[in-house]
Structure 1
């Protein structure tokens, strides 16, 4: 067992986010033609990514990916961490590398020299603040077990796995390698289910990952119901309590529920003056929770930090905090 020097190392998709506002008619038309699902994530190919980008309005471009966004929030709280994810050796890949390192995070994954371009997520935000995501995974899905730096994993209290990455067999092998390295060093493994459609596609594998390799599970209400094929949230929450040490279940305006050791902790949603864009809410909740957890705080305080971080990110466009989250720490006491 090694003494950790980092709080969290995440394994996830290395993407560049393009965020633009759209009206309901645009989403409806796109859904009819391209099977776009409002409020969810749809995987698209490179041709579709180019077509959709040309039809989007003015947008904000930023380095993204769910787990990378969580790590940005974690660093904003003052946490030390790292990221493992695959980019291409292209301009977007260089931007991603510069951005994540500028946060103070370790990122040493070798870029893909030949093949797919760096992935990107095209995000359409409707007036109700819902985000509809269209993701070209590109080079990110080329991540393999060979890219998992076991020394980096060994240095972290928590290894955080992004469910969105789970679409390729070699990514599953990377998850297994990361989880094994973490547990061999006496550290914890956290998993975010990411999206109910991810769960639907990979339910059997996700169940195995949750039951046998996960200590801390992050899921929203729809994801946890999908995982256990339950219509009722309470039934799904009861089912997961037998499989992980800690389950962190977010419920939008209803707040969150933390289930651990037979106990249930209710976390109210933090107040926000106006919801502008829900992109990144779950990612930042995880950031706040993981920061508190790696600092040894009580689970209720961890949940409050998550709620505060989620409230900050939904008050503006974009999936990463615009102000220092370290200033929120005293509010969770």
Structure 2
């Protein structure tokens, strides 16, 4: 087969590359199949696949290449610097949020001025052309995946609809140290088409996880289910819970009345303030990937996932499991009383 020269890879060729990589075909095999040089295929794949856990995505690769052809005067930072753009796209493919990508890149490239970007800049890049094919794909990679984005000014004007919130700023400082058990972080995970949800509650010190079957996001229902689940825990582990600003927690006072736990609220758009919960949601997504309809997942299945997480050795716990650490803590606390 005659090798093709001096012609950019087409979208069709990139789809073939993705398909053959998924079949574990070698770069040489792919090159022969497409009539390309092996170096062409190697360069293309190596831009996106630098670790065994990463996958080549034809859509993102092709539209990233097309974007390079634009006039640089019309480019934002991501489209100006290809390696920054690729890093962000890879993060989105791993189900990382823009906030997580923005925070992580500073750790991975601490002294590289090119490899730094705010989460707001990532959102602006994604929503720059919300109807474009690439942008639609990027929007779907976001946790909420909303087609339209309200302006920051409008978001600030509306304020919170949750009455009598207690800010995380007022949460006792010792909770940040994770030296005391019984302090939790809570959230809801949204299923396919935003029509089904489950609740997740994670203990900050030992990463013990509770997964709550929910029928809907109405605040009365969420507060009832969360309270029932938390009240199954030993009283020594019911102290506080930190939540985001989701309206489903409008009934936070009912949870406090039923469990005795103080509820604190993180700042808007500050997911890192509940980093343990965000990380745990990512672990749960391994079992319930995006696109799962949670309405079709029963409590027994959720219990199986919960037990797997709680009996999983964790490096941060010295390779003990959350269940083992909670059991040990319970014995210590009652011996001291």
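Read the figures in this text as sums done on the coordinates, not as results from a lab. The model shown is predicted, which means the values in this text are computed figures rather than measured ones. Cβ atoms are built from the backbone, for glycine too; each structure is taken alone.
For mean count of other Cβ atoms within 10 Å over residues 134-141, the calculated result is 24.8, so let me know which of 1, 2 that is.
1
So FRET efficiency 1/(1 + (r/R0)^6) of positions 206 and 310 (r between Cβ atoms, R0 = 25 Å, to 0.05), computed for just one structure, reads 0.60; which one of 1, 2 is that? Please list the in-between numbers first.
Numbers: 1: 0.60; 2: 1.00.
Checking each candidate, the match is 1.
Looking just at relative contact order in percent (Cα under 8 Å, 6 or more apart), which of the labels 1, 2 belongs to the structure with the highest value?
Comparing 1, 2, the top value of relative contact order in percent (Cα under 8 Å, 6 or more apart) belongs to 1.
Quick check: -0.32 is what I get for log10 I(q)/I(0) by the Debye sum over Cα atoms at q = 0.08 Å⁻¹, calculated from one of 1, 2. Which structure matches?
The read-out comes from structure 1.
For which of 1, 2 does distance in nm of label points 7 Å out along Cα→Cβ at positions 54 and 110, calculated from the coordinates, equal 3.6? Kindly include the intermediate steps, with their values, before the conclusion.
Numbers: 1: 3.6; 2: 2.2.
The correct label is 1.
Any idea which of 1, 2 comes out highest on FRET efficiency 1/(1 + (r/R0)^6) of positions 142 and 278 (r between Cβ atoms, R0 = 35 Å, to 0.05)?
2
Comparing 1, 2, where is distance in nm of label points 7 Å out along Cα→Cβ at positions 118 and 230 highest? Before the final figure, lay out each step's value.
Working: 1: 4.1; 2: 3.4.
When distance in nm of label points 7 Å out along Cα→Cβ at positions 118 and 230 is computed for each of 1, 2, structure 1 gives the biggest number.
Of structures 1, 2, which gives 3.0 when distance in nm of label points 7 Å out along Cα→Cβ at positions 94 and 198 is computed from the coordinates?
On the way: 1: 3.0; 2: 2.3.
Computing distance in nm of label points 7 Å out along Cα→Cβ at positions 94 and 198 on every structure in 1, 2 gives 3.0 only for 1.
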